[in-house]
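The following blocks contain the structures, represented as structure tokens.
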Structure I
Amino acid sequence: MTVGRGAVIFGCAGPKLLPEERAFFRETDPFGFIVFARNIEDPTQLRRLTSDLREAVGRDAPVLVDQEGGRVQRLRAPHWREWTPPLDTVDGAGSLEAAERVMRLRAMVMGAELANVGIDADCIPTLDVVRTGTHPFLMNRCYGRDPVTVARIGRAVAEGLMAGGVLPVMKHMPGHGLSHVDTHHDLPTVDASHEELTAVDFAPFQALNDLPMAMTAHLVFAALDAGRPATQSPEMIRVIREEIGFRGLLMSDDLNMQALSGTLAERTARTIAAGVDIALHCKGDMAEMVSVAGAAGVMGPEALKRAEAAVAARRPATLDVEAALAELAHG
């Protein structure tokens, strides 16, 4: 039996928590959970599921989701609002100031919708800078084509989410914009110099390094560590902690993505050994979760402090949703 808080975030198989899942989560005590479309039917069902997940571990564990708008949106119509892709929204706003306002407002409403069903962390803002050749899987999920725009929109999104009662999880640290392939299927290598990366790709994350949580990127930065993806690279974790200055809770992107090699246990062990605080496993497959939990182990003292600080950053919603919607409707 696990002694201590598991250094993992897990999904579950379907819209109801199964007895074997409940028992496993009670034993392994994961830091938190993540939900996907397979787990979502309607608001009543989703509230029950998020409540059951927390009950399984006996505490107010964070429940995460990817609710970006556009293609990556797990809560959808008819029960939740549909949102345009972020880059389309920013490009259509007319000015950076208008885009900040619109993206802040929509993040407020998103946050309120998520908090209403027991979800209290959203894996945005997406702080990847659009570059020449950015892969289509990522392109319109981004906020802009230069680091200043991305940082300003990212800050607006983070503030909006927190006003809606939800924690932001910035991604994909330290920057995914130079990836020319989809990391769900392949491992990209970025050849840009350290200086260029610092000036462009790392810059939005440095500007928002005070946020409570972040997710790593599965890509190789050849100028810094040619042999390992950032998620599994001690040197890239050093860059994140020392050069970017992020002191919050650091979680991996999904360990099932094929940018990573080896067994799930090997992927997990390399990730934790590199200095990532939390291993993310999204699939909800019990045999895989057993393997990941065993390899991840429990959070050490520093990771646990960062986890507790992240959870403590949650605030109740402080907005009038109808007023925010009315403001959005009037542009």
Structure II
Amino acid sequence: MNNPSASPAAKRAAGRSLTKWDVLRRSFRKNWDLYLLLAPVVAYFLIFEYFPMYGVQIAFKNFVAAKGIWGSSWIGFDHFERFFKGFYFWRLIKNTLGISLYSLIVGFPIPLLLALMINEVRHVWFKRFVQTITYAPHFLSTVVMVGLILMFLNPQTGMVNHIITWFGGEPIKFMTDPAWFKTIYVFSGVWQNMGWSSIIYLAALAGIDPTLHEAARVDGASRLQRIWHINLPGILPTVVILLILNVGHIMGVGFEKIYLMQNDLNKESSEVIATYVYTSGILGSQYSFSAAVGLFNSVVNFVLLVTVNQIARKLNDTSLW
């Protein structure tokens, strides 16, 4: 019912529909403290993630530092064509995909299995002990981790080769044999990160309704049956989300660890896109070419992420967006 004493301006304001900007202003006035807490995160992503994208254009230019980005001439897709037709292209793709898929196949299910096993432990002190032991390697720096690998696998003084010779075998030069590189890289990564990666699964398992297990026990279900029919379906959305995120980084093999483990004798299987960008772009001063290679890598990761997300959404209605 209209208020006859209201001014014409108030009547007009009440009659018009609220726009999205009006809603945003009202929300900001009401929740200004929450927006203030959010501001540093938004600023971080804008400054360090989005503003640097301005420099991606040098992938399509013949970049000369003295001329700057705008002063350098456009050359289109020449750098991409050079990379695709280059001698190292297929070796880089094979090594990058090989290491990533190896890491995904071996490293993705192990934290899940570890979380399921830890969740079944009934002695609290033993569960905490196992968690502490498995979490600890995550806090080792990459340099320390690679140093331990080199020390343990040394052909003369390494503990692993001492055990091999003790059983009558011959010492193996692990770090100079290309055939061993991927296995060493993947399993050392699994050992370092499996405990930390299992935390998310343990949190998801803690959210499962315990009455489901009680009902299953009454029906005579064994422990393995309860894990298969209650625990795994209960954490399936979490597993799918983490799988999507892992596939989205399938071309993004980390640089630091591979570069530290790399040498001239194992480059055949250790040279990946990340190290190639570093050697050609930073050491070789081919900034435009390395930007093109890095952009190609990022685009492939993005396409994989979107594709796997769509597949997951169609299969079980679980996706990132």
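Only the coordinates and a few stated rules stand behind these numbers; no lab work does. None of the values given here were measured: they were computed from a predicted structure. Cβ atoms are built from the backbone, for glycine too; each structure is taken alone.
As an exercise: relative contact order in percent (Cα under 8 Å, 6 or more apart), calculated from one structure in I, II, equals 19. Which structure is it? The value was obtained from structure I.
Please state which of the structures I, II yields 14.8, 44 when Rg and Dmax of the Cα atoms in Å, for residues 104-239 alone is computed from it.
The read-out was computed on structure I.
Thinking of I, II, which structure, once helix-only ellipticity at 222 nm (-39500 (n - 2.57) for each DSSP H run of 4 or more, over all residues; to 500) is computed, gives back -20000?
Derived from the structure labelled II.
Taking FRET efficiency 1/(1 + (r/R0)^6) of positions 64 and 208 (r between Cβ atoms, R0 = 35 Å, to 0.05) as the criterion, the top-ranked structure out of I, II is I, with the highest value.
Matching task: 0.55 is the computed value of FRET efficiency 1/(1 + (r/R0)^6) of positions 128 and 232 (r between Cβ atoms, R0 = 25 Å, to 0.05). Pick the structure from I, II. Among I, II, the structure yielding 0.55 for FRET efficiency 1/(1 + (r/R0)^6) of positions 128 and 232 (r between Cβ atoms, R0 = 25 Å, to 0.05) is II.
Identify the structure, out of I, II, from whose coordinates semi-axes √(5λ) of the Cα gyration tensor in Å, for residues 168-311 alone was calculated to give 41, 23, 11. Clearly, the read-out refers to II. Assign the value -0.73, calculated as log10 I(q)/I(0) by the Debye sum over Cα atoms at q = 0.09 Å⁻¹, to the correct structure from I, II. Here the read-out was taken from II.
Comparing structures I, II by mean count of other Cβ atoms within 10 Å over residues 136-143, which one has the largest value?
Across I, II, mean count of other Cβ atoms within 10 Å over residues 136-143 peaks for I.
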